[in-house]
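Q: What follows is a set of structures to go through.
Nothing in this text is a laboratory measurement; each read-out follows from the coordinates by a stated rule. Every value quoted in this text rests on a predicted model; they were computed, and no experiment measured them. Cβ atoms are built from the backbone, for glycine too; each structure is taken alone.
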Structure 1
Amino acid sequence: MALLGRDKVAAAMRAIEAELAGGPRAELALDVLQLADLLRRRAERLLPKEEPERELLAAFPDAAGILAVTGAVRVANTALDGLAPGGRAVGRTPLEITRSEELAEAARRALQGHTKRLELELPPGPRPHVATLTPLLRGEVLLLLRDVTEARRAEQARRDFVANASHELRTPVAAIHGAAETLLLGALQDPQAARQFAEMIARQAERLARLTRDLLDLSRIESGQWTMQLGPVEVEGALRAAGDAVALPAREKGVELRRQEAGGLRVVADTRALEHVLVNLLDNAVKYTPQGGTVTLSGAAEGDRVVLSVADTGPGIERQHLVRLFERFYRADPGRSREQGGTGIGLSLVKHLVQAQKGEVGVESGPQGSRFWVRLPAAP
């Protein structure tokens with residue numbers, strides 16, 4: 001039997017449709033409003049019990065689920081399903097999902113009312129996770145599994161960076177301190193010795209300045225403070241500017257610089273960043289190429305990309321070092337690199353600058369020399 005007359009319901013529907021279409025606000029009878037409220041409450045009661053909980057768990061970025069008093073998962077989010085065999089966590093225990101006896105024991109204790117937090121390794125990988133189990137009011141338990149792989153990797157990288165930076169700074173600081181102390185102890189009275197120690201201080205101070213400059217540049221790039229002004233850049237002009245920047249040290253060392261014609265090629269890049277990349281690669285090539293050797297700078301089209309290359313006739317780089325060359329402070333030959341005045345982060349700067357310009361960087365090496373290449377998008 002209808003609770004309201006058809007005419008009243010039809011009139012209410014027409015008034016609401018007119019309001020939704022942009023008309024005046026619908027004036028509804030009190031009994032119609034009461035009926036709408038009752039229908040809303042009835043719909044809420046008909047929703048599955050798990051629906052609000054599932055919506056709440058879906059807001060967690062980590063794997064999350066609710067353990068029933070039986071110890072099995074009653075509700076789970078997508079991330080927890082991804083850890084379970086067959087992609088479904090509901091109905092499975094933490095042991096069945098993760099194969100971790102530690103987690104199973106922690107779940108048992110949490111179901112007894114004890115909050116638990118532990119670290120464990122979970123597949124694939126294994127990958128480090130932090131598990132938190134919190135008792136709920138109805139005797140159930142909220143389970144959270146946070147993957148901390150990236151956080152641990154970042155923390156390790158920070159520790160390595162601090163250790164490596166401290167090591168790199170300690171060497172020139174010790175040299176400057178020793179030279180200054182020697183001068184103060186009497187070497188100032190010997191003009192020839194005084195000049196040698198003063199030159200040593202100047203060299204090490206320049207090395208400190210270069211290291212500080214590179215560290216600041218790297219920090220600016222990684223924090224996004226180095227703003228890229230991407231646009232069409234003539235390859236020929238970039239190659240010429242980079243060659244001019246290292247022409248003097250190449251001439252002093254007796255290394256021949258060659259530049260192949262780029263044939264009107266253009267790339268989408270930041271002019272300043274691209275020059276920084278090319279100068280850094282050329283400077284390295286000149287440093288590690290023996291007297292009488294050759295360093296060649298070139299550019300070539302490769303589909304919708306342009307490849308810029310710096311090739312040298314140096315001794316080459318052993319294969320085991322190639323995959324790590326672009327890491328901060330990594331040196332294939334630490335002693336020789338420091339003798340040449342390198343900071344150990346030049347190639348890391350190159351990698352970050354190239355990636356910020358939507359490009360790629362790589363190296364090939366053999367007994368006849370090395371070739372560093374940069375691949376950037378070609379400009380129309």
Structure 2
Amino acid sequence: MPDFQPGCLSRRQIDDLHLFLDQGWCDPSRLSDLEGCGPVSMLEAKLVAAFGSRYALAVSSGTAALHAALLAAGVGSGDEVVVTSYTWPQSMAPILFCGAIPVFADISPETLTLDPDSVASRIGPRTRAIVVVQIFGHMADMARLQDLARSRGLTLIADAAHAPGAQLGGKPVGAWGDMVCLSFGRGKAVSAGEGGALLVNHDHLYEQALRMTQHTLRVLRALGPSAAKSAFGLNYRLHPLLACLTMSSLEELPECLMWREQNRQEAAGRLSHIPGLRLQASIPSCQPAPYGLALTADSDAARGMALRMAHHRGIPLQPGPVGQPLHLRLHADPEARHRWHSSHSTGSCPVAEKRCREQELWLSALDLDAIEPARAVLSG
């Protein structure tokens with residue numbers, strides 16, 4: 001049993017928090033870090049070292065990281081951004097708040113990640129960026145997507161909220177794509193309860209993201225006096241307290257991933273005798289980061305049987321978690337009709353639609369963390 005409880009502060013985080021607070025009476029960077037020094041700067045350096053990007057910017061959430069990435073890429077009113085339909089609204093909503101149009105691409109039925117062929121078919125003259133989601137800790141075919149983005153002059157942005165610790169071709173998750181978004185919310189492998197980070201691999205994108213997310217004092221310190229003329233960014237800074245908690249959690253990442261992988265294998269073993277189920281696959285050379293357990297049922301009837309049999313075995317298997325593809329959600333939203341695109345129609349992403357309608361099954365990261373205690377009960 002690791003030295004942490006799922007979804008709670010770990011012992012390391014509590015001990016580090018005590019030290020952090022003891023220093024707060026004489027160090028203003030513990031209360032508010034306008035200049036990007038102190039704990040925030042320390043965290044950003046650790047993120048670069050851990051995840052292989054050129055730069056890191058600590059921000060207030062994963063959604064803020066994605067919004068900043070789109071703004072840094074120059075996405076604005078009337079632009080189009082290709083994005084997977086099989087994900088959560090937070091992976092798509094920042095596109096709308098940039099005034100842009102989300103164009104939905106389909107997924108691979110085996111890996112559940114963005115299908116490069118579908119992406120290529122959705123690129124048009126107004127496309128500005130591609131947003132790929134490393135869903136459930138599995139990385140998409142980033143080599144093909146990078147080649148596609150570069151050949152079309154597009155910015156490739158990855159939502160890697162599920163994937164800290166994942167690798168592809170021996171390279172960590174932050175090394176793939178122009179910008180990579182992380183979340184430190186509850187249930188993530190690196191968690192402070194809230195917070196996020198934007199990993200950046202190009203100087204000009206880093207400078208733009210810095211202007212968009214940080215206080216003027218930090219922009220001036222990093223870019224010089226001339227930067228003050230365009231310092232009209234958003235307040236997306238991470239609180240130093242969350243930086244402390246995130247650094248502690250980052251130190252525990254190997255242990256957390258090992259614990260989750262053991263529990264993932266335990267759950268998969270118990271489910272292996274249920275007919276009509278298959279596990280999410282990885283592309284060659286991908287080492288996924290354990291984040292929940294996604295399964296695919298052969299049919300809706302097989303899904304119903306699997307749910308009954310899993311619950312009988314003490315495994316809290318659930319339908320979902322996506323439930324409805326994003327293109328169908330947006331199609332039904334009257335406020336989004338002025339930004340309609342043909343990819344919002346039924347049938348435009350058939351793999352994602354079929355999966356949500358009759359195949360999708362799921363054990364969350366927190367459910368996986370509860371498998372080990374359940375193991376002792378069942379064996380007794």
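Q: To which of 1, 2 does the computed value -11500 (helix-only ellipticity at 222 nm (-39500 (n - 2.57) for each DSSP H run of 4 or more, over all residues; to 500)) belong?
A: Working: 1: -16000; 2: -11500.
Working through the options, I get structure 2.
Q: Upon calculation of relative contact order in percent (Cα under 8 Å, 6 or more apart) from the atomic coordinates, which of the structures 1, 2 produces 21?
A: 2
Q: Give the label, chosen from 1, 2, of the structure having the highest value of distance in nm of label points 7 Å out along Cα→Cβ at positions 225 and 289.
A: Comparing 1, 2 by distance in nm of label points 7 Å out along Cα→Cβ at positions 225 and 289, the maximum is at 2.
Q: Could you tell me which structure in 1, 2 was used to calculate Cα Rg over 2.2 N^0.38 Å as 1.00?
A: Comparing all candidates, it corresponds to 2.
Q: Out of 1, 2, which structure matches 1.00 when FRET efficiency 1/(1 + (r/R0)^6) of positions 33 and 57 (r between Cβ atoms, R0 = 25 Å, to 0.05) is calculated? Numbers along the way, then the final one.
A: On the way: 1: 0.10; 2: 1.00.
Here the read-out was taken from 2.
Q: Assign the value 2, 11, 18, 19, 19, 16, 10, 5, 1, calculated as P(r) over Cα pairs in 5 Å bins from 0, in percent, for residues 129-248 alone, to the correct structure from 1, 2.
A: Structure of origin is 2.
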